[in-house]
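These are the structures, in structure tokens.
Just so it is clear, none of the values below were taken in a lab; they were calculated from the coordinates. Just so we're clear, the structure is a prediction, and the values are computed from it rather than from any experiment. Cβ atoms are built from the backbone, for glycine too; each structure is taken alone.
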Structure 1
């Protein structure tokens, strides 16, 4: 699944733990429109579109009790930790830049 940088920012805001396992175990992963707006420099209408996109992708849902809270689904938690894990891996511009043991 492809995520925009803005979706990645919103998903990261919702994390309350540093590991996938603990986040999934507790799944207390929430954020709100004000946090998203502040981080992105957006207005509430733009943030509403972002939240709708996350919901359509099955990554988050709005609090059913009417509070201004967005919760991550398990798929949302896994998607953002996949991004975080990929960000930790070294990236090389060319095969020649990679460590010698990785080259054929």
Structure 2
């Protein structure tokens, strides 16, 4: 087999020039598109992090309000039981005073 010599020319073929420019434009468009998508992804990630922080603060505030609500309900319940106990104690004292008054009248 006979080897053929390879020769390079400095002539620019218009078809080659169009192919190279098309490839170059394609690479630049891909790079710009990827850069734009990366920036959008970064902004979305920052927004998600902000939402997560806000949600955490809202959740903490809701938990604190629920604890206060439970505490208030417990306080109301205790207050109601205490008021009922005071009423019963008052009724007992009233009946005791009536008995004491009745006993003193009987002695006199």
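Tell me which of 1, 2 gives -33500 when you compute helix-only ellipticity at 222 nm (-39500 (n - 2.57) for each DSSP H run of 4 or more, over all residues; to 500). Answer by label: 2. Computing volume of the Cα convex hull per residue in Å³, for residues 32-79 alone across structures 1, 2 gives 31 for structure 2.
Supply the structure label, taken from 1, 2, corresponding to distance in nm of label points 7 Å out along Cα→Cβ at positions 72 and 88 with the calculated value 1.3. Only structure 1 yields this read-out. Taking FRET efficiency 1/(1 + (r/R0)^6) of positions 16 and 40 (r between Cβ atoms, R0 = 25 Å, to 0.05) as the criterion, the largest value within structures 1, 2 is that of 1. Comparing Cα Rg over 2.2 N^0.38 Å across structures 1, 2, the highest figure is found for 2.
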